[in-house]
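Multiple structures follow.
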Structure 1
Amino acid sequence: MVLRVGVPEFVLGCIGLHNHPQGHVQMLVNVLDLGFSPQQACDAARFGVVMTTDEVELDPGFPEQLGADLVARGHRTGDPDAFKGAAQMVRIHRGAAGIGSCLESGVDHRLDGVALGW
């Protein structure tokens, strides 16, 4: 859960081994800095640094050239098919004085889930 001025604004989660903290940060950068919707943030390509091997795992959504560029700079990259990092996110929009809130959600295309509301 992410709070803004002490009030919940996001509830999100990322699965996938080393991806938990790295995935959360990347998703929040996507919505807060880049203006993505929760669905766009969930679907965006992400990367992960494997803490035990220092390999960079790239989501298959990144261009292949990115992996080659990282290797040329001395980084080690892992198998793109090994990337784990599916996510879900709910954003709580609040009206004036916190009245009239609505929810906006997203679920990762890497999962077989769906974001529903009623």
Structure 2
Amino acid sequence: MVKGRSDLDCPHKKTHALAREFLNDWDAIWVVLKFPWLPLTNNEAETALRHWVIARQISHGTRTEEGSRVFGLLASVVETCRKRGISPWPYIAEVVAERRKGNPAPPLPASATA
């Protein structure tokens, strides 16, 4: 170690940034050792949302922050329902009906095989 420098200092900015990222995300990086059934990448999630990103690009996005939030929530609901093997549309209709009555949104339905 060079006098006056800590163990975390590095003259190379990219190396320093990578080391800092590893330290900040240490628990998340190694969680697969505790839960080996978890995937090593988020490729499945990225693939599931790919067509939503394309739709957003084609439509030039939304015009408000609220619109962006709604778009993201709907994408998440639709993909979660598809992953669970159920149609998202009856659930979305139920959410709209309940919210119009002033009731909270019902929970997402369980898997079709559950």
Structure 3
Amino acid sequence: MTSLEYNRTMNKSILPQGYRMEGQDSWMLTASKKFWKDRASLMVSYILPIDWGTRMKQESKINTPFYQEYNSLDLKTYHNMLFVRLNIRINGGKKVKQIEKQTTIESEEKKGRGLF
């Protein structure tokens, strides 16, 4: 399986004194393959350095009467990242049948009227 994904996850949180941006926008190319009768799978993901529609900076701005702060983080270093994930299923894939216990419940009958 191969896929080309566009993730737009950067959010701008509004604060009473300003705003803060969190997350990252990215283009990602993913390929996965299963091996050994579907007991193992390998997935490789690569974040592409494509700038189309992506925001490259996280920013934070606080503006009060006696204090001002502005932070900016450049996210270009997060591009060209390579993720490798290997999953291996250890069990043999056999389904274990549960043993059903059969019990017999004797029916109770009312013998008379009253408590005894």
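Figures for the structure shown
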| quantity | calculated |
| --- | --- |
| Among 1, 2, 3, structure where Rg and Dmax of the Cα atoms in Å as derived comes to 16.1, 53 | 1 |
| Highest-scoring label, criterion being relative contact order in percent (Cα under 8 Å, 6 or more apart), among 1, 2, 3 | 1 |
| Structure (1, 2, 3) behind the derived value -20000 of helix-only ellipticity at 222 nm (-39500 (n - 2.57) for each DSSP H run of 4 or more, over all residues; to 500) | 2 |
| Source structure (of 1, 2, 3) for distance in nm of label points 7 Å out along Cα→Cβ at positions 30 and 54, computed value 1.6 | 3 |
| Which of 1, 2, 3 leads on distance in nm of label points 7 Å out along Cα→Cβ at positions 22 and 38, largest value | 3 |
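Laboratory data are not the source of any read-out in this text; all were calculated from the coordinates shown. Note that the structure is a prediction, hence the values are computed from the model and not measured. Cβ atoms are built from the backbone, for glycine too; each structure is taken alone.
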